[in-house]
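Right after this note come the structures.
Bear in mind these aren't lab numbers, they're just calculated from the coordinates by the rules spelled out. Values in this document were obtained by computation on a predicted structure and should not be read as measured data. Cβ atoms are built from the backbone, for glycine too; each structure is taken alone.
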Structure 1
Amino acid sequence: MAASTKAGAKPKEAQEPTIDNRRARFEYEWLERFEAGVALTGTEIKSIRTGQISLNEAYARVRDGEVWLLGMHVPPYKAGSFSNHEPNRPRKLLLHREQIVRLSAKTAEKGYTIVPTRLYFKRGKVKIDLALARGKKLWDKRRETKEREAVRDMAREVRGR
C-alpha cells in the first residue's frame, strides 16, 4: 500500500511569495506599522502568486475616509483573457476605522507618509504591511551605511581568526 497521510493532517500548501520593499527600509524611518487587506479584482491574485509585483514606487493615501494604495505594479496575468486587470490601478486597502482616522491625522502633518513595507499571504488572503514613516535625510542614510559596514567588517575580523 502507498504511503498514507495521517487522519486530519493538513496537506502541505504551496509556498506563497513574500515581497519586501527594501527601498522603503533605506529611504524612510518607520514610526508605526499596520497590517491591511487588499481589495483585488479578477486575475490580480493569480498574478501576485507568481511573485512578479513591484512595491518600490508604491505609497498609500487617505482619501474620503478610505486608504488607497497607489503605484504598486502588478503585471497582467499571462494566461488571462480580455478581462485582465490594469497593472498600476489604485487598490483599496482594508483597515479598521480607528486606524484610518489615525493615519489620516498623522499624514496631515508635514513630513509623514504611508509606505508599504511587505506583501504576503495569510490564510489565503493577500495582506500588506504599511508603515507610517518619515523620510530620512541624506546624512541619516550615510550614517546608517557606515554603521552597517562597520558591523560587517567586525564580523569578518572575528571569522578570520
Structure 2
Amino acid sequence: MVQSTAKTVKDYLNELEPDKRDIITKVRKCIRQNLPKGYVEVMNWGMITYEVPLKRFANTYNKKPLLYCSLAAQKNHYAVYLMTVYSGSKYLNMLKNGYTSSGIKLDMGKCCVRFKQLDGVDLDTIGKIIAACSVEDFIKIHNSAHRSKKTKKC
C-alpha cells in the first residue's frame, strides 16, 4: 500500500500526478457531498480520511479518531474504504446491490472498494452508503462490534 506523508488534503492532492488527482478529486467530491454532519475530513493513515473527531467520541481502542471512510490513490488502483461495509450486512448489501444494478463489476476487500478508472466505481452507490450512516449511528455500530468482541473473549 502506498502511504502519503502529506499533512493536509491539499498537499496530498498536489503530490498526485494530474490524472490521479482528477480521479481522486471527483470521488472526494462525491464523498463530501454525501457526508453526514459531524464527520471531519483530514489526512490520517497516509490517505484522505473522514472521521469522528476525538472530542465527539474518544473511546477508541487505539486512541485515534473513529474512521468512517477513507480515500486513496494506490500504486495500481484507487480505493475507497467504507467501514460501515465492514461492520454490517445492511451496508454490504447496499454496496453489492448498487453495483449489480449499475452493471459495474465490484472489486472489493473487507471494506475497500478498488477501481482503476473513474468508470470502475459506482459513485451513486458510494454516495448512498456514505450518506446512510450518521455519526451517532456509526458510534452505535462501533460500540456494538466492540461489545460483542469482549463477550466472545469471556
Structure 3
Amino acid sequence: MSNELASLAPNPGSTKARKRVGRGEGSGKGTTAGRGTKGDKSRGGYKRRPQFEGGQTPLMRRLPKVGFTNVFAKDFEVLNVEQLERLAAGTVVTAELLKAEGIISRIGKNGVKLLGRGEIGVALQIRLAKVSAGAKEKILAAGGSVDESLSSSEEG
C-alpha cells in the first residue's frame, strides 16, 4: 500500500535545505557568515530595541514636554447639592450611600466633596469628607445638617 505514514514525503520542490553558515570559505557563507562586515548586526547577541531609530534622536526626546503632575493633589469625587434633591428627607448622606444610589460612580482616595451648584429643598444629614461653604449654606437653609467631624469648609 502506498498511503502509509512511512512512505509520506513532501512534494518535490516544496522544501529547501537549511543554509549552513560559518562552515568555511568553500561553502560560500564562511568568514562573516552572511552578516556583512562590522557593525552591531554582525555581532553575536544583537537585538534592536523597538524604539531605536538608527541613532537619530528618538521621537520621545524630540517632542516638547508639556504639563505637570502635582504629586500632592487631593483626589475627591465631586458632586453638587442639586444631585441630592432625589434623596428622601432625613437621609444620612455618606459616600457609601451615594455610590449605592448611583449618584456617584466612585469614591475618591480622599472621599467625596459636596459643592453648591443648584438648589435643594430636602432636609438631609450630610456626612462627607468635604463640604464647600456655599453647599453648607444651602443644606442648612433647607433644614438639614452638616456633620463637622467629617467635613470642614473649604480646606483643599
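For which of 1, 2, 3 does relative contact order in percent (Cα under 8 Å, 6 or more apart), calculated from the coordinates, equal 22?
Working: 1: 29; 2: 22; 3: 16.
It was calculated from structure 2.
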Source structure (of 1, 2, 3) for helix-only ellipticity at 222 nm (-39500 (n - 2.57) for each DSSP H run of 4 or more, over all residues; to 500), computed value -3000: 3
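So FRET efficiency 1/(1 + (r/R0)^6) of positions 65 and 97 (r between Cβ atoms, R0 = 30 Å, to 0.05), computed for just one structure, reads 0.10; which one of 1, 2, 3 is that? Show your work: numbers first, answer last.
Details: 1: 1.00; 2: 0.50; 3: 0.10.
The read-out comes from structure 3.
Given structures 1, 2, 3, which gives the highest value for mean projected area of the Cα convex hull in nm²? Mind dumping the intermediate values first?
Details: 1: 16.7; 2: 9.3; 3: 24.4.
Greatest value across 1, 2, 3: structure 3.
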